[in-house]
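Listed below are the structures to be examined.
We did not get these values from a lab; they are worked out from the coordinates using the rules stated. Keep in mind that what you see is a predicted model, and the values were worked out from it rather than measured. Cβ atoms are built from the backbone, for glycine too; each structure is taken alone.
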Structure I
Amino acid sequence: MAGYGINSRSQVNNPVYISRNSYYNPLGTSVVGAAAAQDLFFYRRVIENPRSTDNKNKTVHIDAALEGSVNLAGTAWDWSVGYNHSSVSGTTASSGNINLVNLAKALGPSYLGADGVVRCGTSATNTIAGCVPFDILGGPNAATPEALEYINHRGGGSDGSTVNSATADISGTVLNLPAGGLGFAAGLEHREVRGYDKPDSLEQLALTTN
């Protein structure tokens with residue numbers, strides 16, 4: 001599946017902009033000066049990180065039933081009882097969506113070190129450990145494998161549903177009348193349905209593009 005199209009407000013409650021102090025901001029502090037610098041809104045399809053989802057499911061189904069007849073006061077009554085259980089549980093592993101927490105750091109302040117490597121932070125004494133700057137405006141050829149892995153969200157979750165049902169019924173003749181038997185039938189069914197959907201913690205907090 002193609003890479004996810006994102007912009008600064010893909011998650012309205014967690015917007016991400018290119019910092020005015022980012023080394024890769026063409027209108028940033030290092031280019032136009034602090035007075036004219038500005039944070040930038042962006043739109044980009046991250047085609048370098050194709051999306052993939054791996055689903056694994058387990059299904060269990062059980063049916064059981066009994067039926068018979070019983071003679072009460074000379075009258076035959078037919079009865080039956082049944083039970084049904086169905087459950088489905090699954091896990092999901094995904095890749096290619098964007099981790100907005102790491103994206104905010106990757107588009108945040110960055111600087112060019114003396115060794116020619118761009119790093120997250122404002123200076124050599126204020127470097128963000130583990131962070132990899134992302135040149136999001138530079139196009140696919142500007143994105144390093146390290147930056148793409150840093151902003152990639154490897155998600156996981158689980159989901160499932162369970163249905164339990166039980167039935168019982170009875171039927172027979174209450175009275176024998178000249179015109180024929182007066183029949184009676186009754187039945188009962190109980191059904192219980194449960195389900196769950198548990199995405200990972202970042203997805204629950206709307207901190208990914210998923």
Structure II
Amino acid sequence: MNDLSLSFTGGVLALVGPNGAGKSTLFSCIGEGRRIHSGRIMVFGSDLSTRSGRREIRATVGYQPQRPQFVSNHSVREAVEYAAWLKGIHYRSRPESVSRALALTNLEDLSSSRSGRLSGGQAKRLSIAQAIVHRPDLVVLDEPTAALDPEERSQMLRVIASLGDESNVILSTHLIDDLPDVCTDVVALKAGTVTHISSFAAFAAVADGDLDSAYRRALGR
């Protein structure tokens with residue numbers, strides 16, 4: 001990553017770019033505290049190159065990885081309760097926090113289902129519920145709509161849009177057609193360098209609404 005600086009207030013920022021651009025690496029550093037070899041990553045004033053900075057950011061960032069994993073015999077509710085415990089939510093506040101996360105991700109009807117038996121879209125929504133249970137200031141979603149069927153993708157986009165009303169959301173995607181449904185801002189990344197940053201409206205306007213053309217232009221193609 002080279003001199004990447006992002007600033008936005010509310011809404012959903014989409015990070016787009018080809019494979020190998022650095023999207024998942026950046027998200028892993030922010031969401032999982034992955035150590036970097038050189039330089040610094042600052043999020044909300046916390047330096048993620050330090051142990052204290054990585055500890056501080058756990059309270060303010062929620063992260064949905066590209067391939068979520070769960071304890072297969074946990075129910076959906078138990079999986080979110082476990083995440084709440086890991087985030088240090090007081091046991092008296094836990095039930096309300098878990099119920100809120102399940103409601104925001106449309107998982108209330110599946111709260112008793114085993115996490116190991118969920119569909120791909122349901123599993124990703126469960127991962128998001130775990131990520132938002134502590135009400136983070138920033139929600140980081142790595143390819144949330146990848147490999148979903150049309151119905152699951154549509155449901156996921158509705159969830160993401162509702163999250164954007166509650167928090168700051170950054171997502172990565174290869175599916176440019178997702179952008180009009182959820183995104184307020186777009187950043188294009190190529191080989192670790194930002195090649196474009198604008199509102200979604202400005203991103204689409206440069207190619208008269210042709211999103212594929214807008215994407216190519218954003219990458220300098």
Label whose coordinates, when log10 I(q)/I(0) by the Debye sum over Cα atoms at q = 0.09, 0.14, 0.16 Å⁻¹ is calculated, return -0.55, -0.89, -1.04 (choices I, II): I
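Assuming -2000 is helix-only ellipticity at 222 nm (-39500 (n - 2.57) for each DSSP H run of 4 or more, over all residues; to 500) as calculated from a single structure, say which of I, II it is.
Numbers: I: -2000; II: -11500.
For helix-only ellipticity at 222 nm (-39500 (n - 2.57) for each DSSP H run of 4 or more, over all residues; to 500), the value -2000 is produced by structure I.
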Out of I, II, which has the highest value for relative contact order in percent (Cα under 8 Å, 6 or more apart)? II
For mean count of other Cβ atoms within 10 Å over residues 11-18, find whichever of I, II sits highest and give me its label. II
Distance in nm of label points 7 Å out along Cα→Cβ at positions 43 and 115: greatest across I, II for structure I
To which of I, II does the computed value 4.7 (distance in nm of label points 7 Å out along Cα→Cβ at positions 91 and 123) belong? I
Which of I, II leads on FRET efficiency 1/(1 + (r/R0)^6) of positions 131 and 179 (r between Cβ atoms, R0 = 41 Å, to 0.05), largest value: II
FRET efficiency 1/(1 + (r/R0)^6) of positions 67 and 107 (r between Cβ atoms, R0 = 41 Å, to 0.05), calculated, reads 1.00; among I, II the input was structure II
